[in-house]
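Alright, structures below, take your time with them.
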Structure I
Amino acid sequence: MKLEAVRGFAALYVVVHHARPLTGSLAVVTSFGQEAVILFFLLSGFVVYYSSFAGRSRFDLSRYLNHRFRRIYPLFLIALAVSYLCSCLVRHALLPVSGWQLAGNLALLQDVASLKPGVWVQPVGGDAPLWSLSYEWWFYVLFIPISLGVAGRVDLQRYLVFIMSLAAALVYQMVPNEPCLILAYLVIWWTGVEFAREYARSGRVTFRGQLSTIALLGAIAATWALPVVVRHGHGHLQPGVYPLLPLRHFGMALTAAGAGVLWSRVRFVGFRFVLGPFALVAPISYGLYIIHYPILTLLEPLTILPALRLALLLAVAVPLAWVMECCLQPRLNVFFDRLLPDPKTPVPARLVEATAEA
């Protein structure tokens, strides 16, 4: 339930962040939407490892691809269609979509060009939150060769990810490009994998067990300070734009990883009251995350109070996300299971909580 609660919190926070219901000095409370996405990356690495390895004798590649594809892609296509439709309604015109942009989105290579250089294609319909799905998908793909290529070599996997992410971060700073940016962020996602690996082995996550993981993550975070130092001398720095944006992302990854281990040491005291209620949002978190932004674009022109706009957004987005997640997704799961039967493997009781799909 803890993972579910954090996932629900992160999704709802992103929605509130984009709706901007608070103004003035209070606006800072909802200004960390980018950091909330980094929580998704950490959770995803944790959950994907469990669903692939915990309680199983081997890595089932076909099962893995089945689960990852059906979880991300079908609802993503719906989000693209809704985003395009909403953008057309806002502009009262049938907007053109280039073949390059459509192909890039279908290949899950979309990102937000206004926030970072080297982006190849923008999300169709301007659905900015979809940028993170390109990272998620390619993390899933990279998990396969790393897990199978150096199977059983845990330390080697960790250092391989570090070297790839470090090299990609340095290359990106010299020649900005989308593949290097995605690869540079792999180490964040893999931190979740390392946490899950220790928990599967011992039933807990400790600073001692994660010392090298956090240290390597910190080393790559330090490399993202280099372009900040260079740009600082020219006075071209904005908090939500490159080069400060990657530094924010990696700073959040370090903070969340450290806070998670520390909170676990005190048995997550207060978790039930602070984050527990957000578990109610978890079943629709993915749908809510990918569908809320285009709906918000329809509401933006309305001259109403920000709080009322947020209420209207939730009134539309929550039922739509529920239909996607609770009605459509189960049917998609049945369809894909018929195409590729999922072998049932017993999972230890203490792991059941962590094996919910990311």
Structure II
Amino acid sequence: MSDSPVTPPSDAARPPLLPPGHPPARLTVLSGGVGGARFIQGLLRLIERTGSDTTVTVIANTGDDIWVHGLKVCPDLDTVMYTLGDGIDTERGWGRREETWNAKEELAAYGVEPTWFGLGDRDIATHLVRTQMLEAGYPLSAVTAALCKRWEPGVELLPMTDDRVETHVVIDDPETGERRAVHFQEYWVRHHAEVAAHAVVPIGMDAAKPGPGVLEAIRDADVVLVPPSNPVVSVGTILAVPGIREALAATAAPVVGVSGIIGADHVHGMARQLLGVIGVEVSAAGVAEHYGARSSAGLLDGWLVDTVDGGSVSRIEAAGIRSRAVPLWMTDHDATADMVAAALELAR
């Protein structure tokens, strides 16, 4: 799933471990899928090894959600839930461990589209439960809470909104050459973000409202953390929900983010392509400036960059954002915990 050209440092090259510190009582995380889930694993490891009495609330992107074969699929919610509940396929970074694909193969044999989006047999059970509850009238937030009773992720997992919001991408169709809008999942899963893209459009966002508990989690947090999730279609989509950006501007909590760009490329996903679509420089400093300083009506009080981007710290601080360069490769839970500790130290 990763196409980063940068090679992570060896253990021998890693600087000494950062001081662990103690996380504050209430942390809120704005999360996408794979990168956000791994970041939260590190956060929970830090809480475990410091013995801190910390509660974590995760506000997850739902713009990637899609209806497939009559089932409601929530990729980012499920990736966080499966990862923290020890059910994720660690090699893929998404989907269930020890998955089988019998239903997918049977649907393909019938010629049922879309054939490019596969649902594993174990994964289908989650989507069946979610769809049945939604059709019975339960909101997505209540459905997510019910699903988490099985997985016990160790955090409160909140959808950014209960309303239907879908991220679409305007592309040049590789077959017809015509410009058209497709669901983000078609752009990413079917076309692997390799087709020319021209715009990112969150459908339904104007009418959306923050989900239950979302504004309170931002207001009451001691620190708000922005993990190395996609700044366009993960964090950017969360920020686009009316009321969330305003809540971040008003909270007394410091807001500290971690760059998902190391060197001049993303570590995972398609951030490079989509940053280009919205005209943002593909660099740690470029993303920091895109988010902006809270002191200037932006998002961030602090921003961590990787050691290879240490030269950009002065540029970021000139934009009004505190910055520090530390190792950002999430090679294991303890390395990620060190990174989270550095973010919390920056918040102080």
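Just so it is clear, none of the values below were taken in a lab; they were calculated from the coordinates. Just so we're clear, the structure is a prediction, and the values are computed from it rather than from any experiment. Cβ atoms are built from the backbone, for glycine too; each structure is taken alone.
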Relative contact order in percent (Cα under 8 Å, 6 or more apart) - structure with the largest value, from I, II: I
Of the structures I, II, the one that 0.35 was derived from, the read-out being FRET efficiency 1/(1 + (r/R0)^6) of positions 50 and 170 (r between Cβ atoms, R0 = 41 Å, to 0.05): II
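Consider the structures I, II: one of them gives 1.3 for distance in nm of label points 7 Å out along Cα→Cβ at positions 66 and 274 as calculated from the coordinates. Say which. Working shown, then result.
On the way: I: 3.9; II: 1.3.
Clearly, the read-out refers to II.
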At a computed -10000 (helix-only ellipticity at 222 nm (-39500 (n - 2.57) for each DSSP H run of 4 or more, over all residues; to 500)), which of I, II: II
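Assign the value 17.3, calculated as mean projected area of the Cα convex hull in nm², to the correct structure from I, II. Working shown, then result.
Working: I: 18.9; II: 17.3.
For mean projected area of the Cα convex hull in nm², the value 17.3 is produced by structure II.
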